[in-house]
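Next up: the structures, one after another.
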Structure 1
Amino acid sequence: MQPWGAMEGVRPSKQLHRLLDAGKNYSEAFAFMQRHYGISQEKFALLWQVCQVERPFLLESSQPHLFSVYVGIPFCPTRCLYCSFPSHPLTELNKFREKFVEKLLFEIKATGQMTQHLQMTPYTVYLGGGTPTSLEPEELAAVIDALKEAFPGTWREFTVEAGRPDTITPAHVKIFKSKDVTRTSVNPQSMHAETLKTIGRRHSVEEIQQAVKYVREAKIPVLNMDLILGLPGENAGMIAASVKQLLNFAPENITLHIFSPKRASRYYQNQSSYLLPPDEEIVEMQKQALALLTPHYRPYYLYRQRNILAGLENIGLCTPGHECIYNIVMIEERHHILGLGGGATSKIINQDFTLTNLFSPKDVRIYLQRVEALLERREKALLKALQNV
């Protein structure tokens, strides 16, 4: 029996939030979800805990005039084994980087003019990718300056997803500090050198440590670090060792991903070359990781993926008061998100909480050709949603 029963969607918390909206208590909500989906008691308890943390943020953010901005920077130093995100290795398409930044600055400015005309208020801003720190420091600074000019006011949260330790330089982190970035990520995925080599990461464990040092010295308020459970060649003991090393860094956020084979990944194209841990080992990995983390961190958001190993889930954990608000509003889909840049998704929320998804091209070359059309589609969808308020 799968731990989530018949629940196959990415966002199981949306179902529980609907029950909470209807005034259901723990017992009533569990009875409903157990009867209709066969969810296990363990997973329901986790889901309940997550939704209790999320509720105040949903109440705060679910207002039609509020929106968040996601900016996709579709470049990385290399393409990781598991990656299906819209990113281009710099060795392949670096020649388009300057043109991309130029077009992105145009899209940011035009979107800012639109939202100011509609009297909308920016809530959170998130630079993701890809790897934003694949940009040169001056390019990154120009993007941030454009965002601050286009979306004036005090943002509830500002994240720059640095991600790859081999791209994080003192110059990048100096920009984070000077531009008031409140949250960043250094994402090892594993703290084992052999695994890093297997998945195509061209950085060492020592470079992870150095990147964390840069962030801590700059006093960026919130540091996130990611691990992936179930990578080829790893076992529960190796995961426990990685978690213990992360705990030494004391990041405010830790995200535990479960490996999920994606059709667009290098792994999927050459599966026979890699041996994944069996399901029972994946379950033990998660069990040991959570046993080490939950005395210090609480789960605050989760989501699932197609083909996720052992039928489990990805869990975001934080020290109390350091929740990533963007992650919550992105997963729960009750808040407008305007996706700019390569491979970004805009989520336009209608009054009944249905939504319109608008996708930007993953290929940077196609993005360069279609920005004007993307702007027009986004404005039409926003106008329609706001007219129904």
Structure 2
Amino acid sequence: MKKIAILTNGGDAPGLNAVIRAIVKTAESHGIEAYGYIEGYKGLLNNDYVRLDPHGNASGILAKGGTIIGTSNNTNVFHYKVVKEDGSVEYQDLSDKCVENIRNAGFECIFTLGGDGTQKSSRDFCLKGVNCIGVPKTIDNDVAHTETTFGYNTAVSVAMEALDRLHTTADSHHRVLTLEVMGRYAGWIALESAIAGGADVALIPEIPYDIDKVVEKINRRKAAGKEFSIVVVSEGAKPKGGQISIKRMLDDGAGLDNIRLGGAGELVAEQIEKLTGMTTRNTVLGYVQRGGTPTSFDRVLSTKYGVKAMELAMQGIFKVLVTYKGGEMGYVDLDEVVGRDAKIGDASSKNRTIPLDHDLVNVARELGMCLGD
């Protein structure tokens, strides 16, 4: 093996640069040249890539947030949106052009750093004869077959700090404060940060909530002399019999998540104020959770992911996702991640959600935390 390439796709996450650094440094140790595609699959389509130098542009990036090679979260080259000269729109499969670009460049393996959709396209490229190795990237921690994704620990830490700060304001003003955190289909960030931050209520996508149960919890606290409450709301939380809160729908094409969530925390805050009479304010943490420098845990985990990915490539093991289970690095076939029955170009929907018998759920209940049920 002489040449490999890396792409980072989807939303940014703390630790992306640490993974890139680990791959590049491991490759250098074995005389392998490393390159990076600019802006994820968009760079792959446009044949836009740069040499990654462990003593130059890939140096000093361990603590740096974001990704030095950019990313894209609206590019599905298997169903690519093309605007024609007359203004009409059509969707084309441009994956063969990407395969040609890879082969002409002489890349023997493509490392795909991304979440659910990124790994779906990675699997699809493998079916076209491209050697790919996926590295799971999402602060939501919801990629199948891996226990912890890099960036998740940082996101939880940021949410925990926000809760610490909200506590002082809530207590001082005798208010209910809600904090909306990321977590589209999985409530890992919401539940773990709620436990770490001492929240009173945590609403997660896995448990549709009854607002009356939330109000009961707040009223019980007030009756016991607690004049404030803290509520954590996952952006994907929804009421019983209701739907998730959608801010808008995009038109980026099939194979991409065209739903933009927003408003779950505000909805809960409005209902609490109406039903309790207590002043309630909502804070949306948003992109703060996935920006900035990674924690020490995420730096080490990201480095492990990168080194393992490069080792698998040198062993000739492709069409796999690097995994982290029980404190050990491993790998699983990409078909197991995206679903063996998923057709090329289709969207993937296999998300790792919180089992209702998970120890985090049990801990929350034992602490008296309301989960909305």
Structure 3
Amino acid sequence: MEVYIKCDRIYCEGDVLDGYLVVKDGKIVDLYPCDADVHSFIDYTGYRIIPGIIDTHIHGISGFGLLGKDCSDPERRVEGFLKGCAVNGLTGVFPTPSPDMLACVAKVAREEPDGARILGIHSEGPYLNRVGENGIQTEPPIINLEEVKRIYEDCNGYLKLMAIAPEIEGSQQVIDYLREKGVILSYAHSNCNYEEAMEAFERGLSVSTHTANVMSGIHHRNMGGLGACLLNEKVFCEVICDGLHIAPPMLEIMFRVKNFDHWFMVSDSSEAAGAPAGSYKFMDEFTVTIDKQGFCKSETGRLMGSTKSVLYGVSVLVNQLHLPLEKVLPMSSLNAANFYGFGTQKGSIALGKDADLVVIDGEYKTIATYVEGRIVYDSRIEKEFFNQDYLTRYRA
């Protein structure tokens, strides 16, 4: 059965269409102009339809988290997480869980629940170097290749990305092992200087984790790890565009230095994303405070993930940096789809691709989300979505 979806601004790959999307068996099978003779359709006139957003670095959202030691009813947590993703315009994700949640995430991925689709798993660590703004220097972890093998096995074929600090002794054996398995390695939480970071990229790292955050910054006599990420043409860069992790003028500099097709917009959001301002227990270990701007900080002032979605980041780039929406959208979808190997099916609105669609209003709020042609969120039916148990249990 064919379904017709009408809108006066459909952001197709290479064009903005005023007309109809024709969806059948989860795929976009045709595009019609607005004057086509169509009698039955879903009407989103006055809104905008954009490609489904792909977030490859996300720990939680809407009160559902994938970090921490509390694994009570873990499958429900993952399912709630995926629903929260859809509410925020995500159609594809790389969940970024703690090691004890990996096997559960992989299990739910095979079941394809109601919400965003799990396209892979991102393991941020466990071999990281806690550096950067308000960072408290600690001894780096000792690398254990058997632990890496367990992580890979627990992901059951879904491990797409592992982030690592390349200066940690023994990191090369992790890089070599995972590259043989087809896993991408990312430069993350590193204190490398410019030369060391460039060497790490030659040794097999090809992605930069939340670029500019938790890495050595740029000084005019020392370009730091950030300088290496920006100047190495082979490196693809995650970027948090909430306007808080990186000041908008710095984002502008970064986008001027590196081509737009080398950026992946990510949220790095935690379960606190969407929670009201206040103090919350974080990972059952310490307290974080969310202020009215949306900053989520530890007691030392260190940023602890984001409380904003990629869709919010799209609004920052359009409204504050004045970038055309057409230029921003590939950074939120197609670039990652192409890089990670599913760009022929996902990442843009085009004939033959999956009907992964997000309907948004003028304030960049989600009106509806479609995953492979199936509506998984409709704001006109489902209003507020947030895990109230999170507020009861974790609000300090």
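Bear in mind these aren't lab numbers, they're just calculated from the coordinates by the rules spelled out. Keep in mind that this is a model prediction, so the values were computed, not measured. Cβ atoms are built from the backbone, for glycine too; each structure is taken alone.
helix-only ellipticity at 222 nm (-39500 (n - 2.57) for each DSSP H run of 4 or more, over all residues; to 500) computed as -14000: which structure among 1, 2, 3? Comparing all candidates, it corresponds to 1.
Can you tell which of 1, 2, 3 yields 4.5 when distance in nm of label points 7 Å out along Cα→Cβ at positions 21 and 149 is derived from it? Corresponding structure: 3.
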